[in-house]
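Following this line, the structures themselves.
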Structure I
Amino acid sequence: MITGLDHINIETTDLDGTIRFYEEVLGLRNGTRPPFTFPGAWLYSGEQAVVHLVGVDDPAGTSTGPINHVALLANNFTACKARLDEQAQPYEQRMVPDSNIRQLFVNDPNGVRLELNFHGD
């Protein structure tokens with residue numbers, strides 16, 4: 001079901017400075033991002049948005065800290081969702097705006113939030 005790592009998501013109180021760091025220090029490119037209702041940026045390596053930034057007022061106020069989640073590429077959305085249901089594992093289902101990407105969010109036993117991305121699946 002898991003086919004690879006998709007991206008990391010970082011919450012920051014200094015969105016512009018964080019964008020500059022990833023562009024100037026690591027050589028990533030600030031690129032296109034879906035029209036979410038919150039501030040942020042997607043930083044690309046080639047064609048892959050490997051770092052997703054979210055502008056927040058207070059990252060300490062979030063339940064996960066600055067590293068908000070780890071995103072994994074996945075396939076077979078229906079089977080994965082059924083498996084979570086069978087194991088009574090709580091999850092949240094979302095759709096990325098203006099795309100064909102379905103998502104399932106689930107927490108591991110340590111509280112690490114996992115985002116499973118299903119592209120056109």
Structure II
Amino acid sequence: MLAATPALPVRNIPTAVAFYRDRLGFNVRHEDGGLGIMQRDAIALHLWEANKLDTPGAEPHLAGSASCRVQVEGVHALYDEYRDRGVIHPNGALAIQPWGVEDFTILDQDGNAIAFFEPTAPR
């Protein structure tokens with residue numbers, strides 16, 4: 001295995017793509033046909049449209065129901081950037097966790113949660 005790519009359900013692709021581009025600093029690799037592919041550094045995220053009442057697995061209630069974790073270098077700088085952009089989860093402030101990471105969580109425009117983390121030095 002080489003990598004995993006999170007796929008997050010969103011209500012509207014153009015709105016979500018604009019949020020990830022303008023608020024989270026991702027580049028747009030693809031936007032068409034109910035799919036957005038976003039890239040920042042080595043991380044890709046797929047955004048898929050969940051707004052079809054008659055399509056099982058793509059119902060609107062799925063938008064905003066996902067979460068994922070992204071390992072980064074420089075978690076403090078990224079936290080500062082996202083705090084200044086107002087996207088930090090209300091309970092997602094930067095914190096050192098007992099499982100050996102420092103992390104924080106953001107919410108996208110639909111309510112999907114993305115935790116960004118960096119391993120801490122062994123204790």
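Readers should treat all values here as calculations from the given coordinates under stated rules, not as data from a laboratory. Everything quoted here is computed from the prediction, not taken from an experiment. Cβ atoms are built from the backbone, for glycine too; each structure is taken alone.
Taking mean count of other Cβ atoms within 10 Å over residues 86-93 as the criterion, which structure among I, II has the greatest value?
Biggest value here belongs to II.
P(r) over Cα pairs in 10 Å bins from 0, in percent, for residues 38-77 alone was computed and gave 22, 38, 25, 12, 2; which structure, I, II, did it come from?
Clearly, the read-out refers to II.
Mean projected area of the Cα convex hull in nm² computed as 7.9: which structure among I, II?
Working through the options, I get structure I.
Looking just at relative contact order in percent (Cα under 8 Å, 6 or more apart), which of the labels I, II belongs to the structure with the highest value?
Comparing I, II by relative contact order in percent (Cα under 8 Å, 6 or more apart), the maximum is at I.
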